[in-house]
Structure I
Amino acid sequence: MLYVNDVDAMTDFWQQTLGATRTATIELPEKHHAVVLAVDDTTELALFSHAFIDQFSPEVANNQPSLMFFRTDFEVLHEQIPGATPIVDDAGVRAFGFPDPEGHYFAIGEPNK
């Protein structure tokens with residue numbers, strides 16, 4: 001789960017940046033909603049608004065994930081993603097980081113060949 005300020009804007013970001021597909025929209029109390037995105041064949045992100053989490057699960061409101069996505073289109077993504085950091089060696093894996101529009105940082109790793 002990723003807690004964001006604007007679920008719809010962040011859904012658009014993930015769809016445009018990594019080609020994620022919406023697998024579900026979850027209707028929540030008090031007109032909130034969450035969106036579940038398939039980032040690849042094995043990874044899903046569930047986007048919940050901070051407003052909902054602050055109200056209904058404040059004990060986890062400050063949790064921030066540290067996620068690395070392994071992609072075969074590594075070089076292409078590095079060129080395309082705005083704000084991508086330089087490619088580094090991360091324990092034997094070529095990787096780079098990038099921010100989403102709300103300032104969360106993620107990483108892309110190159111799968112071992």
Structure II
Amino acid sequence: MKYVIMFTSTPELDAAVPPERVQQVYARVYEWFQEHEAHMADGGAELQPVDTATTVRHGAEGPVVVDGPFTEAREAVGGFSVIDVADLDAALALARTWPMLELPGTSVEVRPMVTDYSQFE
């Protein structure tokens with residue numbers, strides 16, 4: 001089954017982590033992707049910082065472009081990947097090994113993907 005795993009963090013807490021510590025954890029992130037390569041359904045993507053985001057929102061007269069993500073969340077999505085594993089338990093087991101979870105304010109959101117659109121017909 002395919003799941004999207006979204007890597008989130010809290011920007012204010014990220015800024016407080018010493019650069020040497022960040023470098024150590026990033027080295028383990030690289031190893032993590034190599035170790036779990038067989039479960040990766042895509043190459044994944046790390047996103048630029050949240051302050052580089054632009055959002056297209058619904059507007060009364062059509063889509064409106066605004067600066068920033070302006071989501072109602074304290075956490076920011078820093079990247080994502082698609083994994084292909086047996087079930088939710090396997091997806092959660094994989095997510096629990098994410099090296100960045102050692103840092104405060106970090107989480108991994110796990111969501112099943114819709115792969116069969118026939119249910120919407």
Structure III
Amino acid sequence: MVLVGDVRGKAAILVDDMADTCGTLGLAAKTLVEEGGATAVYAIVTHGILSGKAIRVINDSVLSRVVVTNTIPHEHKKFACPKLDTIDISATLAEAIRRTHNGESVSYLFSHVPQ
């Protein structure tokens with residue numbers, strides 16, 4: 001793991017498409033804090049698979065918070081992991097499907113998030 005950039009004294013944000021066992025997220029967070037001097041590390045993940053030892057890795061890591069979308073059910077895992085938060089993207093997906101079906105612009109969603 002190699003750190004590029006300056007995060008000393010700052011909160012760092014890790015962005016990933018999916019988190020399975022969370023080993024990479026845990027290691028990246030540790031590197032940011034120990035070698036980079038980050039004050040906090042947050043992870044934003046599209047698909048929280050969270051299999052195997054993922055919850056233990058998150059709980060034992062220096063990660064301040066892990067935010068995942070609800071593309072994969074994980075509500076039961078939130079009881080075991082107070083660092084885990086969820087963003088509901090169902091309205092956005094529904095609007096994208098509706099727009100595609102009606103031949104409307106999907107790129108509109110990049111600047112107008114459905115409520």
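Every number here is computed from the coordinates shown, using simple stated rules; none is lab data. Computed from a prediction, not measured in an experiment: that's the story for all the values here. Cβ atoms are built from the backbone, for glycine too; each structure is taken alone.
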One of I, II, III was used to compute volume of the Cα convex hull per residue in Å³, and the result was 128. Which label is that?
III
Which structure, out of I, II, III, was distance in nm of label points 7 Å out along Cα→Cβ at positions 16 and 56 calculated from, if the result is 2.8?
I
